[in-house]
Structures are given as C-alpha cells and as structure tokens.
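Quick heads-up: structures coming right below.
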Structure I
Amino acid sequence: MQILKINQKNFQKIVKIAIKSIKEGKIIVCPTDTVYGLICDATNKKAVRKLFKIKRRPVGKPIPIFFKDIQMATKLASINKEQEKFLKKVWSGKVTVVLTRKNRLPKNLFAKQKTIGLRIPNYKFINQLLLIINRPLTGTSANISGKPASGNIKEILQQFKNQKHQPDLVIDTGNLPKSKPSTVLDLTTEPPKILRP
C-alpha cells in the first residue's frame, strides 16, 4: 500500500500517478467531496473484483459510479428529458441518483440489479481524474463493509492496515471536512424515493 501526500505543488504529478495506477487496474483510496473513496476503472472486470475483495463487500451489493458529465451518464443509464433536466440541477455534488442501467459495465458491479447509482462529484482531484481518464470510476466509500465511511485518513489506513487485500495506492490530502456520504435518490419509481437522506 503506497501512500502519497498531495498538496498544491505536486497536484498534477499525483494526478498522473493516480491515472497510471487506474489504467493498470489498481485500486486507489482517493479524497472526494464527501468521504474518502475506493476508486478503480469501473469498466475493468478484474479491478472491480479486486475492489470487492478489498472492501469485503458481499457480491451482489451494487457499487455507485462516478463519471464526468451527463453525456457519459446517458451511455450508462436510460435517462428521459425530464430526468435530464432534474439531473442538471443536482449534479455535480453530493447526490447519487439511481436509474435503470444499460449493459455497458461489468456485471459484477451490479449482480442481478437492473439499476445503477450515478454521481458527478464536486471535488477538484477526482474531477480531474474523470476528465483525463474519460471512463466511469467506482464511487464507493473507502471502508471495509460494515465499518463507517470516513474522511479521516488515519481511520482509513487503520481499517486496511492488516488486511490480506489492500488498496494499491492511497492519496492522502489529510482529513476532509466533516461530511456524510451522498444522498441517494431513486428515479426509477414514481414518485421518486429518497433511499438515503
């Protein structure tokens, strides 16, 4: 588990290292606009399998997806004009929206779910990754299943410290401002439903 501290001076250098790691199928711990996330290339089946092992997440529990813009969202999910108008209001930011998925991503991300959770984060580092890599990335919190999500880097490192499966790279920006994970809103039902406030 390599740990890299990020600051304004080395920002671009760390972005390049993170992108190279993601392209190689590695799993990185990365700051986001909510809590630290476990990030990998969502189109890479092997990387996704590895992420599930690291997180010790039951297979079949879907993983939310980060992506760069509405255009990419329309490739991953069925979005009608009304939904698109709404999404433009809530993105980017701390809102994950559940939509009917298209079969563009590895099945092991969703198991039998017909839906996908999508979010455009509002955080410079992750947005830069999404822009350059131009692929959807996993957007799940950096914690072991059942343990709390966190913006505290020491807590996260402690969780993964003695585990058999660990993230390959940790981008350490220090402790993040206190924040809960994103609000989850299901747009596949009428009326839409808040699944997580």
Structure II
Amino acid sequence: MKLIKKTGLKKIINSYSYCGMFVCTFCSSEVEKTISNGKKSKSCGCRKGSITHGLSKTRIYSVWRDIKRRCYDPSVKAYKNYGERGIQVCDEWMNFIVFYIWCLSNGYDGKLEIDRIDNNKNYNPENCRFVTKTINLRNSRATKLNWEKVNEIRSIYINKKLTQVEIGKIFNVSQVQIGRIVNNQSWES
C-alpha cells in the first residue's frame, strides 16, 4: 500500500510503533497501519485484495506489474524509455482489478502484448490495445519504418526507379530488409 502521511508514534498492545495512513491499492480506502506493516501490505484486507492474490501468478498480472515498473522504477532497465520520458500509468489502472477488467473487455489474449498506440502518450484505456509481437515491435520508437514508408518502398521498387541497395540507403535499412519488404516476407500487405 502507499503511505500518504505519517501519523506518529502510537501504543499498539504493549509496545509503541510508528504509524501512518495508507491508501489501499485495490479499493482506494484509507487505513491506518504501522509503517512496517503498511509497506508490506498489498491491501487493507478488502475482498478485492484477495481476488488479486489469486491472479498474481497470471500473465495478465505480470503485464500490469511490468508497465508500472517501466514507468516508476528507475532500477528497471526500460525505465529510461518510459518513466524517464514522462510516460505514466493512468490513475484508474493503478488498481489491478480495474486494469484486469479493461483487458478482458478489450481483446486480451495470452498470445498478445499490450501496445501504446502513441508512444509519446501514457498507458490508459484510450491509448492502449492488444496486438501481436510483430505489430508491437513496429510501433516502437526504434523502428525506422512505418506502413507509409513501406508502401513508398514498394512503389519505388515496382516502378523500377531504384535498386534495393539504393532504396535501403534512402530509408536507412539494409538491402536484405528491402528485399523482404518487396517480396512480402515482412510488412505483409
């Protein structure tokens, strides 16, 4: 759970402990707990927390955990491409159950990956979808080509204006990749 404010030293049974107000990540209710217990707890004890526990070993839970880590954990290698660029997870998706319901309602399949339609925008329902790995890779900032460029490559090649090597130099991709495109072995129509 997330600590929102420290409430001070309090007597609990026969000893004193530092306490704080925490927000439950599942139901968003505020509860007071000892600092050590609150940081270890995943929920306030609500039913939603127990539902999540049963789903915590699933692939969909891993997807949710990983998008949050990319956006908020500087120790994660991918953080530089997400959190450091200001990419965030929308508030509603900080709750796993809300994310889970959205996934099931929007085509989630264990073979598909979550994809941000606009790589400069956040993880939110309007900017995300489930796609194949190939489509997800094409939507990456590192990808040099898009459908418009691929169609231009095919047009140039069909009209015999340039060789594959010359086209490759223009688009900064290898002659082998140009060959795959014009022969419909990649970026299939």
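Work out relative contact order in percent (Cα under 8 Å, 6 or more apart) for each of structures I, II, then name the structure with the largest result.
Numbers: I: 34; II: 11.
Top value of relative contact order in percent (Cα under 8 Å, 6 or more apart) goes to structure I.
Looking just at Rg/Rh (Cα atoms, Kirkwood Rh), which of the labels I, II belongs to the structure with the highest value? Mind showing how you got there, number by number?
On the way: I: 0.94; II: 1.18.
Max of Rg/Rh (Cα atoms, Kirkwood Rh): II.
Using FRET efficiency 1/(1 + (r/R0)^6) of positions 68 and 172 (r between Cβ atoms, R0 = 41 Å, to 0.05) as the calculated read-out, with 0.95 as its value, let me know the right label among I, II. Kindly include the intermediate steps, with their values, before the conclusion.
Working: I: 0.95; II: 0.75.
It traces back to I.
For Kirkwood radius over Cα pairs in Å, for residues 20-99 alone, find whichever of I, II sits highest and give me its label. Write down the numbers at each step before the final one.
Working: I: 14.2; II: 13.6.
Top value of Kirkwood radius over Cα pairs in Å, for residues 20-99 alone goes to structure I.
Can you say which of I, II returns -11000 when helix-only ellipticity at 222 nm (-39500 (n - 2.57) for each DSSP H run of 4 or more, over all residues; to 500) is computed? List each step's numbers first, then the result.
Numbers: I: -8500; II: -11000.
Traced to structure II.
Only the coordinates and a few stated rules stand behind these numbers; no lab work does. Please read all numbers here as calculations on a predicted model, not as lab measurements. Cβ atoms are built from the backbone, for glycine too; each structure is taken alone.
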